[in-house]
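Below you'll find the structures, each written out as structure tokens.
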Structure P
Amino acid sequence: MVYIIVHKINSLVYNTAMQRRPISNMPRMRFTKAGYEKLKEEYAQLKAERPGVLIDVQKARDLGDLKENGYYQASKAKLRTMDSRLMHLSYNIKTAKIIEEGESETVVIGSTVTLANEDREMTYQFVGDLEANPSEKKLSLLSPIGKAVEGKKVGEKVEIQTPAGNVSYIVKKIA
């Protein structure tokens, strides 16, 4: 017999205080169109892989003694991790706000910005709230640099707070 725990996100979810409120009242996460599509692809891939993991759990359960069955423990852990990720992705898909990328004179999501001061020059692409990857020079507008440059125009001065103190940059280019 297989016990399957199905997590279903309906129109209500729990916030950190464990109080229910409608998804429409939840904060919306901003995504670029490409980031949103990537999120949907990951969700579809995990949904397709889930039946195979359930079969692994069933096979492991059929082996007997569940307390000392490493295969069972690993299969259950994989299923829990997968279900957790599916819930997280489902929530993000339901609350997503897709930001259309386009030409703008100010720094917005989708902008590639070059900042410079007398010491160095750096270029970053600003992406959706959950798409940031600093190693690829992709930042969110929620990051310290993003907060400082959001809405700025070419030629404007920005102050960025760093652990070493405030650093000033000039917005050189917005693409």
Structure Q
Amino acid sequence: MPKNNVLIKQLSKIDLSQVIEIQKICFHEFHEEDINIYDNFITVFPDGAWGAFHEDRLVGHIFFHPYKNQKEKPLNSKLVLTGEEDSMYLHEIAILQQYRSHGISKLLLDKFNEISEKYKMMSQTLVSVENSAEFWKKKGFSIIKKADENNYLNGYLMSKQTGNNI
């Protein structure tokens, strides 16, 4: 399935049931988040909710939002923006197995980078899960510390500087 058959578009609250279904399939090491958390993300920071659609079916998604650099956001906690955020926090990216290796993650991460630039964030931060730290290192992220085991089993808080820190 070539990338040109995939449409990247902003998610709406109507898409949330499909987001939860993808999350259940893709993540094994931690508990799923409540659908109300994603509703909150879309309400507070709609620029950070994007989906990959193939033939009108959501096959992958990404959620990100402004946050404090080198801080991890606890799972199932609502997003509140204070104006002190200096990093774009990648909360979640998930792509159904059968749609991987087709460039969808690149398309979603391009959107993450574009919005990080738009908001002039100094860094990007994430917690690697599901043994993904090596993947994120290849994308320029460095391990800051082991993530809180109560929230992220076998995860690492990771960060990278953007071009906006000059």
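The numbers here are math on the coordinates, done by the rules we state, and not lab data. These figures come from a predicted structure and were not determined experimentally. Cβ atoms are built from the backbone, for glycine too; each structure is taken alone.
Using distance in nm of label points 7 Å out along Cα→Cβ at positions 104 and 128, single out the structure from P, Q with the greatest value.
Q
One of P, Q was used to compute FRET efficiency 1/(1 + (r/R0)^6) of positions 64 and 112 (r between Cβ atoms, R0 = 25 Å, to 0.05), and the result was 0.00. Which label is that?
Of the structures listed, the value fits P.
Have a look at P, Q and say which one yields 1, 7, 13, 14, 12, 11, 11, 10, 8, 5, 4, 3, 1, 0 for P(r) over Cα pairs in 5 Å bins from 0, in percent, as calculated.
P
Using the calculated result -12000 for helix-only ellipticity at 222 nm (-39500 (n - 2.57) for each DSSP H run of 4 or more, over all residues; to 500), pick out the matching structure from P, Q.
Answer by label: P.
Distance in nm of label points 7 Å out along Cα→Cβ at positions 48 and 72 was computed and gave 3.2; which structure, P, Q, did it come from?
Of the structures listed, the value fits P.
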